[in-house]
Structure I
Amino acid sequence: MAAVLIVDDSEIDRRVAGGLLEADADLRIEYASDGADALARIRREAPDLVVTDLQMPNMDGLELVNQLHIAFPRVPVVLMTAHGSESIAAQALERGAASYVPKSRLAQKLHETIRDVLALSSANRTYERLIECSTRTQFEFRLDNDMALIGPLVDLVRQMVSSMGICGPSEQLQVGVAVEQAIQNAIHHGNLEMSAEDARRPRPQRDILAAQRRTAEPFSQRRVHVGITITRDEARFTIRDEGRGVPASGRPGPGEPLDPNNHRGLTLMRTFMDDVAYNERGNEVTMVKRRTRSSAD
């Protein structure tokens, strides 16, 4: 059973978030009233994951992320973001948080985000010592539109970037989140042509729609192509779908600000990777994560 610590100075908001997770028998939900309370609890017994609000007295969510990144780098943090806290959330993601969920979408996104991040953080490290001997690794995958394939592939990516010395524990989790988001986008928005409105539906409705399209033409014939090249200096990921693509006029440009509510996947990808670029057609994204200074030292 995975322990999830929910941190929020509002008792009502704590209970709302906890209520969305307590139905999951595989999760044990604990609570803290602010960052200082959370840190004291974590020092006594580290949870498997922390869900925290950003704006709190005594110690806010940003400082909590900083402290956990230093003292407990293997404990992933998911942010709950309110309108107006986007800039603070961006700082927290840059400093080690694994993901975020807008408070306006907790009911739709919190549970699945927690499950996804927990799955990523428990990656199998059986081959870690062997991977440490590698100087260059290259993979190519041709994936069906099956979400069950994403988890094992992302586990492999995380093992590789860690063992090749690209980044530390919290950053490798972030790399996994970025790759996961890119493949999910390629499947749902690329091959299955699910709209932004479809993405905002509750997960059961999205899953039904995706299942219907996976067996219908022309969606059923489409695949996702994933190219991975990892050296001691950088990790490069190319994800291409076989959908219609999105022209440059229909997506935010490299320097344009993003709406975290409507561009959550792209926000995470841009925050966690050093470079994110699309091809002209808009059906292929290339992401680069360079070796961090702490890993290089």
Structure II
Amino acid sequence: MQSSLEETKFILNKYKITANKKLGQNFLIDDDVINKIIEASQISKDDLVIEIGPGLGTLTSKLLENAGKVIAVELDKKMITILEERFKLYNNFVLLNEDILKVDLRKLINDNILNFKKVKIVANLPYYITTPIIMKLLEDRLNIESITVMVQKEVADRITAKPGEKLSGAITYSVDYYSKAEKIVFVDKKCFIPSPEVDSEVIRLVIREKPEIELLDEETFFKIIKASFMQRRKTLINGIMNSGIIKDKEKIKKIIEEIGLDVNIRGEKLSIEQFANLANSIYKTISKS
């Protein structure tokens, strides 16, 4: 049995292709990491799996062995040719030559969910488009159980940080609102062909049945969080003013004091519950005016 490294070299040579830098292609060649992704995603024959960016199909082959059905969404037409030929004998494989950000995932899931108990997302995501893909998967409120993805280590650190910690950012709060995030395995840059400039990490997001905080208006909540992290050195008051929701500094100051926060606090110090209280108070104020 060929290793992933031997297999990758064989395919690249056979089709005389190289990784597409514009699409952020780096082919995973470490069998231990691949096995840990499969293990972490907890896939069974009862599951419908959507794989984003299968590339040469190294991870896809393992997914097909373990899942009831795999829908692979690949943008690069060169990869499509390889994947079609490689998995043409599998009756549980569906391949789409699409941009994942433009795919109607709700319809895709509804059209394929029959006979399956759960839907899981698995992917080795291109670094340049990691955040938009993750947020699309979460914000669309899809009928999925989990998202197991490989991302740049720095992004993994932010996503899995506790809200209010030094490494937390706007994405920390957004991801925490929709899911429970955990790190699975560190992936050295040497585990890829070609090697990227940075290391990676596999993370798993388990989707919450419902958020743990109560919000009067989600748009206000996310708008305040985003504005609070636009300039980390700014105080929470300035962040809210920059959001454009309320421009009266004294009114903002009063709201912050009423929910028991220091008026000089920075947004990065708030817990997700404190951001929720703040957003609800601001929304009530706006609704009255």
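Throughout, read-outs are computed from the coordinates displayed, never taken from laboratory work. Being a predicted model, the structure only gives us computed values, none of them experimental. Cβ atoms are built from the backbone, for glycine too; each structure is taken alone.
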Label whose coordinates, when mean count of other Cβ atoms within 10 Å over residues 56-63 is calculated, return 23.2 (choices I, II): II
Per volume of the Cα convex hull per residue in Å³, for residues 40-159 alone, the highest-valued of structures I, II: I
Entry that produces 17.3, 48 once Rg and Dmax of the Cα atoms in Å, for residues 192-239 alone is calculated, selected from I, II: II
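Among I, II, considering only mean projected area of the Cα convex hull in nm², which has the greatest calculated value?
Structure II comes out on top.
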